[in-house]
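**Q** Structures for review follow.
Any read-out appearing in this document is the output of simple, stated calculations on the displayed coordinates, not a laboratory observation. All of these numbers come straight from a predicted model, not from anything done at the bench. Cβ atoms are built from the backbone, for glycine too; each structure is taken alone.
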Structure P
């Protein structure tokens, strides 16, 4: 199997150069977490909670696991899907404090459910780990599979065949590498089946699986639109509270992600209703919606990576007023607006809303991103007024 170079490999190397803390690598199924972890160093010790013999060893406690690993110099141990163990945090705390806090052993913890959803009510592992949220492939990662310095890459051109495969088959490594519609359809069916037959049971007590499936179908149909929880509740014939709880679960399992409205300094802005986008944008049939989701996914990956790497606190929002002035996305840096993004498939006139919201927010940059435009080798971030830019250029500068 082709092993794609991934930026998370370098992120893990940098992580262990900085200190002994455990690396938590979280992300959706099939995004490549286990592959990255197992190729981090030759011959790591790999323990998967879903493997019966591995599970028996883990249940014997930290000392038995350490004895199993042995006395190799600076060994790497990977715990996969350990969050399914009800006492996983206690186990890791004991293992790290006794066997890894001095840096003699490197610990990577991977999981397809969000490892950060278990922090409610206090985090007994605080100070012992750092979280990295792993995303599907993007334009910049295919071009430069390493962290940008310090935040942005110089623009570079992705070959046309890779651009089309990324748009059409999504950024999950297997369908991207295959570039085959029949394979993608089978892969998609298996992944969604695992989500509803296994993953939901692992992190929740939801029994109304068919209704959650219907909700997921509605999220696909309404991707990028304002969410009405009351309307969804009527369609699915359940309570609004259930809809809110189930959308949170689908987000926790990396099926979708919310983008919320930014309202600071915006007169008559929306304050509540989020929009939802999909982690796998290839699920979207409408080209315009898929293009918007494609850009949203690139922006989310960037704000997650920059935040997880300790470069600041970054966020992703949208802008909309009650008079229906709207810009698709706003990226914030340390609580302040940084740049605006409006997505267009073709060469449409520059949206006047970009200038309006740039003035209102004080954002340094305002981009109208054109999906169909050819690449140009120009730094998008050198311009401080509203401007049309090719998606191939802007996205190559992110992560």
Structure Q
């Protein structure tokens, strides 16, 4: 049997890789579980697609605000202990929300504030957890390791939304937050057993100065510029559509909470399948094509999802959207990690987080437009603009 990239990565990986992989799986599952539960509850209380979009936007906003700074700051601390602190922070916010919901005091602004706090933790994923994974498996296995990691994240998009929908229907939003707390506890336990360490960088200078040094390096590297331009385009014009799935599912496809959860999970099924295929056969010469082709496919299929009135067609479109998204999400961090010098990886992965953090622009735009012309029309229009933006920036990403 052919020795696939996945088999080679398995031989090279250590138990710490799978511990870090599990932590990512938990964080991603909770994020999607809470996104669906919060989206449905907020829409029930406000009847505003804009407010629903803002809830998701608040989770992404810290990346834009703090991503580059956190990437440079991460070099000043042992990454293992930083990861433990991050998971404990997110567990604490879910605990508070569960208590507020249980006692009947939960307000929409509580959900927004908690989303922002958890978004701060999410902002550290690339420069902390994924940086640790890269050091564990080595540069030559980074692409396959990221495919496996993205596969876990996409598996969470199958389980998380469905769990969120069913828990919301059966136990209320407090049940969803209670499950989040239990899952975070298992992630903390896994992190405590990680043996690999990335100690503070020797001779670390001022955080702001190191951050500026990383930004200067990015400006001089065409591969990084192209990769980051595509990242910005995707996060402004493609990713925000996920905030409209609960709205379109309820108002256009006439689904209940369970149906919305299942519908949302279909994109995760496609993404998981795509990531696993990439883990098995993807080789370095195809990295750039998988990245760009995934973005284009994602935008086309999200337009189909937005315009159909048939739940079956909508589900198939979301499956295909997930397949396209797998190519993008797998290669995003991989291309940046491979292009960056070892001593600057945390900083440049922090810059990647900033580019991912441009998503709030898209969420604000999409939420506003959805209130003006309807969620499905706004989603289709935004996807079409994204394709045009990608064509207009061809000269920057053609070398990726």
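**Q** Where is relative contact order in percent (Cα under 8 Å, 6 or more apart) largest, in which of P, Q?
**A** Structure Q comes out on top.
**Q** Among the shown structures P, Q, from which was the value 1.9 of distance in nm of label points 7 Å out along Cα→Cβ at positions 307 and 323 calculated?
**A** Structure Q accounts for this read-out.
**Q** Computing mean count of other Cβ atoms within 10 Å over residues 91-98 for each of P, Q, which one ends up highest?
**A** Q
**Q** So Rg/Rh (Cα atoms, Kirkwood Rh), for residues 147-330 alone, computed for just one structure, reads 0.98; which one of P, Q is that?
**A** Of the structures listed, the value fits P.
**Q** Still on this structure, I have one more. Can you spot which of P, Q the value 3.2 was calculated from, given it is distance in nm of label points 7 Å out along Cα→Cβ at positions 51 and 299?
**A** Clearly, the read-out refers to Q.
**Q** If you don't mind, another one. Suppose helix-only ellipticity at 222 nm (-39500 (n - 2.57) for each DSSP H run of 4 or more, over all residues; to 500) works out to -27500; of P, Q, which structure was it derived from? It would help to have the intermediate numbers written out before the result.
**A** Details: P: -11000; Q: -27500.
Of the options listed, only Q reproduces it.
**Q** Compute mean count of other Cβ atoms within 10 Å over residues 179-186 for each of P, Q and report the one that scores greatest.
**A** By mean count of other Cβ atoms within 10 Å over residues 179-186, the leading structure of P, Q is Q.
**Q** Out of P, Q, choose the structure whose coordinates give semi-axes √(5λ) of the Cα gyration tensor in Å equal to 30, 25, 20 when calculated.
**A** Structure of origin is Q.
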